[in-house]
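Just so it is clear, none of the values below were taken in a lab; they were calculated from the coordinates. Just so we're clear, the structure is a prediction, and the values are computed from it rather than from any experiment. Cβ atoms are built from the backbone, for glycine too; each structure is taken alone.
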Structure 1
Amino acid sequence: MTQPFELNTTISNLRDLHASDLSLYDAIYLGNITCRLYEANLLEHLGDLRDAIATVKAHGLKAYVTSYAAPRNDFLPKLAKAMAVAVEAGADAVEVHNLGVLKIVHEAHPGLPIHVGGFANVYTDAGAEVLKQFGAVRITPNYELSLEEIGQIHRQVGLPMELLVHGKMPLGISDHCFLLEYEEAWGMKCPDLCQQDLFLKQGDWAMKSVGKGVLSGKDVCMLEHLPRLVGEGNTRFRIETVSESPEYRLEVGRVYREALERAFAGTDGVEERWWTTLRRHARIGLCNGFYFGRSGMEYLGVRPDAVASALRRPVAETTDYQAQGAIR
């Protein structure tokens, strides 16, 4: 029987891949999109990339290879080589965030399925239609779009939309890693710096730094809203764990596997044990991103009691860094 949905996640290097239980997922995105210097980034270590694709496929999962969110001209030859290795090793698709990279990959590998990532900034059905003409078969819409806007693109273009259902929402990318300024103060060098839990915090507002990338401090949580997403025809879902532990990847994945199976079976209800797991892994708290046309840091629930349950969480122990408001 064909699985009615796909649940996927992201893993940056071979170490994290081997440390992770992949059994809750249908597909894995391989590689780190923010930085070429990220520890053993699969996009830079092509022998590891081959091994990672083989490992994922040996588990009976689909292997997707991602690419850099903000590639520069000098990146393109290496990126083209990584895409060629992905094809040779049997990757099921590649993810691109740039129209030029999309064109390059489509022309070099015309039969290769291409997914368009969130940093491609797809805001309109007109833009999605252009990407479709260049071979895109799946799109992650811009994270600022509401569900209504995403639904319109889906209906007009006819491509599946891949939706972030849990995890820290990618917010931005920079050519400069500000964490390098803290090497001496923290006694830690690149690439170990961005392996830490580092948050930029001001009052109740927080963002997570992964070096050149910035993520939401709160975890986007769409657990309560899965029946709506399913009812609107969505079948591709991502839990963003690129900066998380294997335990997070496993336990949050288990929650959403169970919840999605229930939603596709037409069974309503959210288990309190699911909230317990999600609260335990949310260092700063939970939110809905921009799916409901509100501030990306708010949480809106289906029922008032569920909202209260979602927002109750243990207080994370952190060490404050006054400079830049960073906490570890």
Structure 2
Amino acid sequence: MTDAPLLVTGAAGFIGARFVESAVRAGRAVVSVDAERHFRERPEHTGVRFGEIVDRDRLFERIDAGLELGGIVHLGACTDTTELDEAYLQRVNVQYSQRLWAIARERGVPFVYASSAATYGGGEHGFDDDETTMPRLAPLNPYGWSKQRFDLWALAEERAGRAPAAWSGFKFFNVYGFGERHKERMSSVVLQAFDRIRTTGRARLFMSHRDGVAHGHQARDFVFVGDVVDVLWFALRTPLRRGIYNLGTGRARTFLDLAHATFAALAMPVDIEFVPTPEHLRARYQYFTEARMERLRAAGYTAPFTSLEDGVRRYVGALVAAETAARS
């Protein structure tokens, strides 16, 4: 990786903005790509130095005009798991990614991109990031399928000898942390619980509609955004030469655990209401996810992952601090 600017797509998004912050702290120049209005409209990004800003619809013109690149961190995508427009997802999540892959290959720079644990579907094939088993995965929604299509396309391009010199994709599990308020209904349950607890004193979780799983015992691999950023830097700096990896903690926790951690961080008594999962979501609902992390560890990533309790405490602290700053 050279000292030339890093191209960061989705820079006005949740993980993208946190990565840009980390790049600025590290003294790295960045070119931040997203819809230009997002940089202006999202108060949670106040104070973030985004470097050169390029609208996502004009990115390829800017690259053709001679934009210098030291690497590509591709985090931009439609991440709405309820989006049903497959043509839109193909254009935004697959074809846009394919063009960036080709540019990384032509420029000889590392390419790091966001895949998703949504590719694992209901988990009937497990959560092992063994690339030989990936074609068998069956996502539960069009979003997951868009991520699956790009993963399989990347592996096919590599087999055909058309890969960047260094490339890595990461199947993000349930990422949470400061900077996701703009995601609204797609934001993490931590933020939704925080807002409801502050307003009503009570958290709300979905009921279970599966035999053998009690209400609130649906489980996810919740991973703190700071850990995600650290792994992305590891991939760039090592650099990881190739491959698709899980990015979780390796330990599933229940939504009850998450709610309890949020109450604890707010120093408030626990009060949880269970509501039916909306009918239109039930067939596409993941009851359990847990990343197998052996491959990333074998690749040399040794840092510990933040515990759910510590991550929620840090996140809640940042939310309270942001509220205090907004009132002052």
Structure 3
Amino acid sequence: MNKIKFKNFATTNEAIVAYTIVVLCLLIGFANPAFFSFSTVITLSRAMLITLIFAALEMVIIISGGIDVSFPAIACISAYSTIKLILKFDIDSIAFFYIFASAIGLCFGAINAYLIAKRNISPLIATLGVSSIANGATLAFLGTKEFSNIPDHIDSLSRSYLFSFTNSAGIKYQMTTLILIPIVLLIVFFIVLKFTTFGRGIYAIGGDENAARIAGFNVVRIKSFLYMFSGVLAAIGGVTYTILMRQSSPQNLMGAEMMVIAAVVVGGTRITGGHGTVLGTVLGVLLIAIVQNNLVMVGIPTSYQTFVVGLIIVMGTGITSIRSKHIANSAKI
């Protein structure tokens, strides 16, 4: 029985992505031993931080059978409008920054929820429209000026660290406290998806919405909550990015949706819904982060990195599609 379970796990999308990560790390490490340093862990963690927040929200949306391409625009307008307000009225409060921005994100998420859950508009069309509204409103009503004069107390969070590491060359690497946000978020998502009725409802809706409705799940309520919560998480991601980078721009995160969706799908979340895991999402984000940040160590120019990422995305989604068809055919037999 244990052998069967191990064999099944060894051929899952998560395992395949893990194998790819191990091979890639070995290749990079052999070409440049500096890669096998704790400093790499800190660097990758920082590179993955914001992507993990967005990937977590996108994962649950895709599992439910939907998709959200509006989160970068919601993140931008939430964080940018709040920082303008903070600077105008001299409000130096981290709590205010997160709460007020989250309220804005909730409003845009509610629009998505209404269009998708109540009016049955295609999630792609609805979130694309909301993205255009949010991005257009940011540029038209808030302006395009970049802000780097973040108030001192808020800015202090960017200089708050869990620990530091100094390598053999004397270079200090510091693990930002902000890494706790995606860690806590992913743990909560893992518990909800695996151990709660609400989590089972998300999978059920993604698998077959009508069957989920017949089984007693309130489809409209669950989908509404997911898109509203997605707006809140988008805002949290936008605020965290602003603090981490110590500056705010109305366009900073625009265009991030494709890479985030790719990481989620590469991690084994089926684009058609009904299947996906937190572990797979983390592995998908890690794989793309390694490619984007470390291929230069093996002498691959940055101009080729986009090609390699695209290749991984095509292969990852192809494997996911083939596996899902194989599982469906096996179930019929």
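Computing FRET efficiency 1/(1 + (r/R0)^6) of positions 25 and 185 (r between Cβ atoms, R0 = 35 Å, to 0.05) across structures 1, 2, 3 gives 0.90 for structure 3. If you line up 1, 2, 3 by mean count of other Cβ atoms within 10 Å over residues 169-176, the top spot, with the largest value, goes to 2. Of the structures labelled 1, 2, 3, one was used to calculate mean count of other Cβ atoms within 10 Å over residues 201-208, giving 21.5. Name it. Answer by label: 3. The greatest value of mean projected area of the Cα convex hull in nm², for residues 81-224 alone among structures 1, 2, 3 is that of 3.
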